[in-house]
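Read-outs: derived from the displayed coordinates by stated rules, not from any lab. Since this is a predicted model, take the numbers as computed values, not measurements. Cβ atoms are built from the backbone, for glycine too; each structure is taken alone.
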Structure P
């Protein structure tokens, strides 16, 4: 088995924060707010998945992402399905996911230009422990006051439809072209398949599981990499020690040992095979 503790990349964002989540150092006084922390493999262009922490103090832009087919038609390697595990939320925090009612492409473009799109989205109140899956084409916006872990296809492609007057580029042609114009339909509810093991996502782009602490075996097919993301606790896998706030890429078969009380995410591309 191969296990690699991934490096972190701190990304400044206008909607980020100066006070992050426990385990992550805050920016220097007077520094720019940090909105994202990426876990990077030694070859960041190769892995099929990307894992991030997001820290928000303002609403993120209204945006969407292309499917695999739409991305490849634009010369990109893959599209972008993504999901969010909410770790912390202020009492009034929300996430917008899909329009409240079906919308036409012309209406989407017009409402993005005049700002009324913000009020046509389905803003859902969220709390710690919530989980959302946003497939390619879903119009969405993550709200303020949130700390989330995002697991996504490894594609740095975002079509920004509306940005609350911030001076950033919009991508209306592509964003409207790939948008799902119907209200969002939630995927199947997470299912506990064995004690301490819950399936959050079963594919087709990736699998995401949530595990309790203890001992278990990871057994991935040859050529498949998995991402171990400890939310809480510490342990060892493949001779590599890890703790909350880190991320380990693993392959092959090996025992995982996590201290009691650990809370872990494990993701890998494709459909469920372990």
Structure Q
């Protein structure tokens, strides 16, 4: 079963001090086939360049665009995502990182996969440093490249894989792991607003890098939500950045959460409702 009516989507794009990558993401969203969406930039404390970029692009792009900002007090991705979600009333939330460029059918595919009671886990293709730099500095429209171009880039070693860019109608296989939280990434995750609110959104107790997305998904599942696989349908093109190890405090918090039966977090979305 799929949603009987194509949902109104809010794309929540998280960012911090990387306006060139954010601009590439916004330009890729402007090429979407699907038009029933708005974009909320969830800014975790960037300086004035990001605000100026969003203001300029809001006047140029073909979709509603807003900027939600919070003071820079360290890594608080959970909090800014909640703030941004509170800034929209769209019924379907697609969380996207500000360095993840999307292909023209990205939101169309998400809309087709949307199903009541399910969240959708998307996949990604990671670009290397050289290709990412070229895409940003030269304005390469990588989101428009076809599969054969990505096969070439894979042979050159500039992407980690290309298979997520293939289109495969998995049908019932998309529901093969309905209660599995492992492998879900907040850089490409779709959830119904009602389900998000039912668990009070992201847990703002996660203030270091990592695990806030795993925690959200685990609580969605505990609340009756089911995972739907977005593989071979909704990939993103993840621009290169330096990897960082998960924060030990966040890891410990998530491990405690796994041992609990908590569904609704105390520090979450309702702080902004």
Structure R
């Protein structure tokens, strides 16, 4: 894929590594370019467990979606949704409720193009090319307002994306904008990389992403909690991702249940 493949939009910069396409590579996907793979491999040298971490993030979001559906939530706004892979939000949600509605949002052109092809014949699901860091643009776009009813509860998903919002971009204000746009009874689902267990590793990992489309910002548990103001956290609160309502009989943990190797927190918050 060193040359531009037929599925890549003409305006895609294939020389600058994309955070979305690197994540696709971590998950074993094929919608990435040489530059994405090269930088992803550099990141894996720093954090060899990254492919397993990415898969654990997918598993925890599946658990959250099932919890949300059981709570009566049928609308989902997936911010920074990335390149589609097996077990997308609409696939999990619509198996339980065929009328569940999902809007994906991503700024990466490859993610959006691939999503459009997958969703072409899927009812109650759509993709918007936009930057989650611009809530006003996202929340007023006809793709979003045409499918989601913000007078009813909406689940906002920020899975492995909030750590790409730097302090200079005021992540607390970004989260608050989405919170304030949703009705009481709405939810926010978050996974976030943490520096708590190995600050030196976090520093080295952040350095790798300075050459990607989006820089990564590892945060402490306290810093992540501060971003969730205005939400009541569903039990067990903000915890290591493998400890958020783990399902029984899923087999041995690939990283031996070592939270230091996962280095990521998860929370589901409800707007009262």
Can you tell which of P, Q, R yields 1.7 when distance in nm of label points 7 Å out along Cα→Cβ at positions 80 and 168 is derived from it? R
Any idea which of P, Q, R comes out highest on distance in nm of label points 7 Å out along Cα→Cβ at positions 16 and 248? R
Output 3.5 (distance in nm of label points 7 Å out along Cα→Cβ at positions 32 and 208, calculated) maps, among P, Q, R, to structure Q
Given structures P, Q, R, which gives the highest value for distance in nm of label points 7 Å out along Cα→Cβ at positions 96 and 112? R
